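These notes open a run of structures that come right after.
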Structure 1
Amino acid sequence: MRINQYIAQATGMSRRAADEIIRAGRVMLNDNVAELGSAVATHDTVKLDGKPIQPNQATMICINKPVGYVCSRDGQGSKTVYELLPDELHHLKPIGRLDKDSSGLLLLTNDGAAANLLTHPKYNKQKVYEIELNKSLSNPDRTAIQKGIELDDGISKLGIEGKGTKWTIVMSEGRNRQIRRTFDALGYKVTKLHRTEFGEYKIDDLGFGDFRHIPQGKA
């Protein structure tokens with residue numbers, strides 16, 4: 001196993017982040033400072049900042065996040081998704097996020113490699129959302145969204161199907177509140193936003209606040 005994968009499985013960070021701490025000289029392989037691309041055998045000892053680390057069993061779950069919950073551990077006065085999970089799953093980290101006013105499919109894992117596979121732009125993982133607007137979307141505005149809307153952080157181009165106030169949005173980007181900001185730019189307010197798919201994973205019939213484990217090897 002390459003050392004960045006070993007660190008990712010032990011800490012939940014991405015392989016890219018693991019490479020950064022290796023470059024910084026914070027990782028020891030046996031008695032030597034680890035190098036990028038080093039292989040770790042079963043008898044080797046790996047230390048991060050002087051403390052031994054070992055890969056955790058890779059775990060991934062999906063939860064149907066209700067509206068009103070945030071994805072961070074510190075809710076700063078708000079309810080967090082961790083309140084919906086047993087203590088033994090509190091070490092898992094969200095793969096991407098849903099804002100407090102949004103609901104639906106949220107994936108959490110301690111497998112940094114799996115998280116990277118789902119979030120890195122080069123893998124182009126699609127996400128599907130069901131949304132409702134405060135008023136019917138005009139045909140010219142629908143066309144504009146398909147062609148791309150200029151936002152502060154660049155062009156936002158969304159796949160969109162539906163009619164009236166109810167629409168299905170397909171996108172592969174993950175910019176902060178991108179869907180809401182796209183419609184805001186055209187004078188619409190998103191009153192409901194529910195994620196139903198993320199890559200190969202679907203919410204299916206999972207109830208609000210419920211979660212299920214995703215079998216290993218599916219990520």
Structure 2
Amino acid sequence: MSRGLSVQIDPLPLERVEVELVAAGYFADQRPLRGGAARADWRLCAQVSNLLLDKQLTGEAGEAVLLPSGGRLRAPRVLLLGLGRRASYGLPQVQDAVRELVLRATALGVRSLGLSGPGIIAGDFARHAEAILAGALEAMKEARRSFRLVLVLPPEEARAAARALEEAAAGLRRDVPLELLTGAPKRRPRGVGAEHFRRVSSSLPHRD
């Protein structure tokens with residue numbers, strides 16, 4: 001695509017995804033860190049945990065920190081977004097968080113973002129698929145270039161996630177072209193077979 005949003009699933013760990021920037025979210029009242037934020041923190045030798053302990057970060061909604069990976073992740077930079085309180089976090093907040101992360105990524109000039117679903121627990125991606133797509137599409141309205149969003153998920157979630165993304169895309173209004181690449185990546189991680197993926201590569205038409 002010369003302009004628009006491409007969305008794909010990758011079963012690799014966050015630190016091995018081939019993108020320009022990786023991102024995750026963290027809550028104000030959830031310690032230790034969980035999900036992608038915990039993974040990034042581990043690879044960054046607890047930099048995020050130390051910032052939280054020093055109260056330089058709080059996890060309140062909208063707070064963000066951009067850190068160099070120092071070669072500890074394949075992506076050169078890591079973007080973490082505060083999500084606020086866990087109890088008040090729902091589908092609208094997921095959409096807002098994804099929109100904010102994609103907006104920040106495009107403002108940084110990158111063309112690819114590896115996203116560990118912000119605030120989404122393991123096995124619950126399908127319920128959030130529409131919110132994720134809607135947030136990303138909203139952020140892309142003013143973009144004048146293509147952008148690749150890579151959703152970092154465990155292999156066992158890939159099939160259900162692919163179906164959920166297709167169903168969500170079919171019902172969403174799209175102001176920019178959207179392409180879903182829900183099949184296996186060209187390079188497959190060791191031990192992950194083709195049975196984990198459904199090869200569906202579809203270019204969805206622009207909706208005015």
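Read the figures in this text as sums done on the coordinates, not as results from a lab. A quick note: this is a predicted structure, and the numbers were derived from the prediction, not measured. Cβ atoms are built from the backbone, for glycine too; each structure is taken alone.
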message: Tell me which structure, out of 1, 2, gives -5500 once helix-only ellipticity at 222 nm (-39500 (n - 2.57) for each DSSP H run of 4 or more, over all residues; to 500) is calculated.
response: 1
query: 1, 2: which one has distance in nm of label points 7 Å out along Cα→Cβ at positions 103 and 119, as calculated, at 2.5?
result: 1
- prompt: For which of 1, 2 does Cα Rg over 2.2 N^0.38 Å, for residues 39-134 alone, calculated from the coordinates, equal 1.09?
  reply: 2
- prompt: With semi-axes √(5λ) of the Cα gyration tensor in Å, for residues 7-70 alone derived from the coordinates and found to be 29, 13, 10, which of 1, 2 does the value describe?
  reply: 1
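With relative contact order in percent (Cα under 8 Å, 6 or more apart) derived from the coordinates and found to be 30, which of 1, 2 does the value describe? List each step's numbers first, then the result.
Working: 1: 22; 2: 30.
The structure behind it is 2.
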message: Once volume of the Cα convex hull per residue in Å³ is calculated for all of 1, 2, which comes out largest?
response: 1
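Give the label, chosen from 1, 2, of the structure having the highest value of distance in nm of label points 7 Å out along Cα→Cβ at positions 31 and 167. Before the final figure, lay out each step's value.
Working: 1: 6.4; 2: 3.9.
Largest calculated value belongs to 1.
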